[in-house]
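Down below are the structures I want you to see.
Derivation of every value follows stated rules applied to the coordinates shown; laboratory data play no part. Just so it is clear, the structure is predicted and the values come from calculations on it, not from any experiment. Cβ atoms are built from the backbone, for glycine too; each structure is taken alone.
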Structure P
Amino acid sequence: MTDQVGANEAAAAQVCSFLQRRREQIAQRWADASLFRTVFTLSREEAVEACKAVVDALADVALSGRPEDIAAPAFGTVRDQLGRMAASRARAGFTPAQISEEVAALRAPVVELLRGEFTDSSEATAQEGVLALTVLMGSLRLVVMETALSAGEELIARQRLQLLEVATPVIKLWEGIVAVPLIGTLDSARSQVVMESLLEAIVAQRAQYAILDITGVPTVDSLVAQHLMKTVAAARLMGAECIVSGIRPAIAQTIVHLGIDLGTILTRAGLADALAYALAQQGIEVSAHRMARASTR
């Protein structure tokens, strides 16, 4: 066991020394690899310097004697350098598998240089060195993949938030009247976006009336009703009267069966009815006859 530990330490020291000696050659070869070439498109010298930073970090990892530990502090530089590159590739649309293959391609030129230092690559010392280098490069691949996956999750989260914002527009219907047409499922995350967007619009437009139109919401359960009541309460605190419109017969029956009390919320059958109510409260009379005549012209 002691002999094996000693052999591993010797192999790690050998790899560290090799990386330090061949730093320039490794960096020059890596600069032509797709992972570096496609990220550093303006300057090859910049790519070479980035490669040197990674080689130095790998030498520190080898010297630490923990080449298989991706949580080792020495991998911090690798995370900063290659992690940003992997994140850039992920944002460009590359899959984790493609990024992984690009990182794996960095192994071959380094192993080739290491084998070239031995007259007989089959001797035990050479094999131990190649094995230690292979473990180190495998850990490098895991570190980059971990960072790329994390970047992908962050990108998905940002896109989801952007979609929620796009899917919950606040529309100015009249002076002092805004509306939010809701379409699709109203979950907790989206309800928060609706509330924030509506409150911001109430302040920006100095709205006195806010209409929440749920015509496009497929079902209303106790959770959805709770979100609606919280939004209405928040709008009232901002000085706006909130009207919920678009309650279809099926939804009305569901609300009754669930025993949900919406007695404190002003409701109307449709968006037009809610708008007519808000206009009437402002002293603006809407004539259905005139609207019908205008629509036929």
Structure Q
Amino acid sequence: MTRRDVLEMFILSVVWGVSFLLIKLGGEVFPPVWVALLRSAFGALILWAALRWGRHTLPPARLWKPLLLVAVFNNVLPWTFFAWGEQTVSSNIAAILNATTPLFTLLIALNARSTQVSGRVVGGVLIGLAGVTLTVSGGVGGGHATLFGALILLLASLGYAVATSIAKRTLSGQNPVGLATTQLSLSSLLLAPVALLGPQPGTVTPAALGAMVVLGVLGSGVAYLLYYGLLARISPTQVTAVTYVLPLWGLFWGLVAGESVAVLSLLGVTVVLAGLLLMNAPRSAQPTGNPCAMVHNSP
């Protein structure tokens, strides 16, 4: 990797890591569906500009069904659920639970028999799930999370995994910027009527609005461009390593914002990361191809 690659990976990890806190701040004013809509819309604007500037191509219309499904499972549902779950879960706990996405992705791949089963894979999954249990137990016991909120966040991570599986099977070979632009555009169109007909935002504060702008522009738009730009230059394994440090950034930004975290949850994130590293150590344990190159599973 070049210095540019390392710098961009660092910036990407910081942007994605702070997204959990931005969701929390925006959610103090905007209902969950509005949080998902605003970040989709702001992100889509950045990507449309990049699409035109870079002369990228949109995916063909014949792929509208998988594109719609990916938009639903990678953007509409997870982004709504993260905002919903963080109403009762601290942002640092949310960052840890987001790390379960690779676990769910692997379980789906195993169910579809698109990856090989080995002792390390099974051990990694079990260790990861044990880490999730510790994280949730510490959060609930320390008053930093509710069981319901944690479940909502786990469902959001499952949504990312489902989107990855769909994209891997149906969208391989498409222009990544075109895919990302289509995803966020469809997500915005799907969320807009639900947001307008549902609960409306309270008194909009500069902090909440600023959080939404930064989350959409940087956390969704610019992050997509960094992510896919890195994929074009370095290996997918190197790029997806960013996801392993997101819980650590989530903990850091949560502490900056004054959030506390239980010792049990800190132990949980260590166990989750250990499980992920074990499960991805042998090449045979990874799903065939690179599903992460199809969609980006940001918080």
Comparing Cα Rg over 2.2 N^0.38 Å, for residues 56-119 alone across structures P, Q, the largest value goes to Q
Top of P, Q by Kirkwood radius over Cα pairs in Å, for residues 32-199 alone, largest first: P
Distance in nm of label points 7 Å out along Cα→Cβ at positions 48 and 272 - highest-scoring structure of P, Q: P
If relative contact order in percent (Cα under 8 Å, 6 or more apart) comes out at 42 when worked out from the coordinates, which of P, Q was used? Q
Given 1.31 for Rg/Rh (Cα atoms, Kirkwood Rh), calculated: source structure among P, Q: P
